[in-house]
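Novice: What follows are several structures.
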Structure I
Amino acid sequence: METKDIIAFILIEVATLVMAYAWFQRFVYNPFNWVIILCLLIVIGILSLMILSINTRFKELEGRMEARDKSIRVSIMTVEADLENNIARLNENVERAVAEINKKRFM
C-alpha cells in the first residue's frame, strides 16, 4: 500500500468513528448535527479519491498490457516470417534433392 492509501484509510476510520459517536449522541442533544454531515463529506470524498486512484491504476495497467500485446504481435510476425523463410528454403532443398535423385535414377 502506498502512503496516501494508508492516510486515506486512517482518515476514513477516524471520520467513521467520530460520525458514529456523533450519530449516537444526536438522540441526546440535537437532532441536527454538523459533525455527522462533515464526517460523511470526508468519508465520501476519500472514497471517491480512492475510486479515482483505482481507475488511474487500471488505465496504467491497460496501457502496459497493450504495449505487451503489441510487442507479442510483432514477435509473432517476426517468427512467422522466419518460419516461412525456413520452410521455403527447406522446400527448395527437398525439391533439389528429389530432382537429383530422379536424375540419378534415370541415368
Structure II
Amino acid sequence: MKWFLIFWAGPIFFLGSWYWLSYYDMSFGVFMYTRQMHDLVFQIYGNILGIPPETIPPLVMRAIVFDTFLVFSLIAYRKRKVIKAWWEARQASKSRLSRLASDESLSSAP
C-alpha cells in the first residue's frame, strides 16, 4: 500500500511543482521551469487535443481530484474492518457519555 501511495502521489507532486514553478516563471536558470516552456507545453497539448490551452489545467485538476477519490476509496475499502471497529468504538463511547450526562443532570431538588 505504501508503494501504491508513492506511485500515486509522486507524479502529482512533480506535476504540481512543475506547474507552479513554471506558471510563476521561477526558472532557476532551467528552461523547463520558464513561463515560455509552460505556455509551449499547454499549446502543444491543446493542439493535440483540439481544445484551447487555457482549458487544460482545470481538466487536469478535475482528473487529479477524481483519482484522489478513487485512491482513498480503495484504501478505505482495504481498511474497512479497522474503520468499522473505530466507528463502533466511537459511537459506543458517545452513547456512554450521553447516558452518564443524563443521569447526572437529574435534579434532586424538592
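Bear in mind that the values in this text are calculations on the coordinates, not laboratory data. If you're wondering where the values come from, they're calculated on a predicted model, not measured in any experiment. Cβ atoms are built from the backbone, for glycine too; each structure is taken alone.
Novice: With P(r) over Cα pairs in 10 Å bins from 0, in percent coming out at 11, 24, 21, 14, 12, 10, 6, 2, 0, pick the structure among I, II it was computed from. Provide the component values of the computation, followed by the final result.
Specialist: Values: I: 12, 19, 13, 11, 9, 9, 8, 7, 6, 4, 2, 0; II: 11, 24, 21, 14, 12, 10, 6, 2, 0.
Structure of origin is II.
Novice: When helix-only ellipticity at 222 nm (-39500 (n - 2.57) for each DSSP H run of 4 or more, over all residues; to 500) is calculated, the result is -33500; to which of the structures I, II does this value belong? Could you put the intermediate results ahead of the total?
Specialist: Numbers: I: -33500; II: -27000.
This figure was derived from I.
Novice: Could you tell me which structure in I, II was used to calculate distance in nm of label points 7 Å out along Cα→Cβ at positions 23 and 47 as 1.1?
Specialist: On the way: I: 1.1; II: 2.4.
Checking each candidate, the match is I.
Novice: For structures I, II, which has the highest computed value of relative contact order in percent (Cα under 8 Å, 6 or more apart)?
Specialist: I
Novice: Also, I was wondering about something else. For distance in nm of label points 7 Å out along Cα→Cβ at positions 15 and 79, which of I, II scores largest? All intermediate terms of the calculation are to be shown ahead of the outcome.
Specialist: Numbers: I: 5.0; II: 2.4.
Biggest value here belongs to I.
Novice: Comparing distance in nm of label points 7 Å out along Cα→Cβ at positions 39 and 63 across I, II, which is largest?
Specialist: Working: I: 3.9; II: 2.4.
Max of distance in nm of label points 7 Å out along Cα→Cβ at positions 39 and 63: I.
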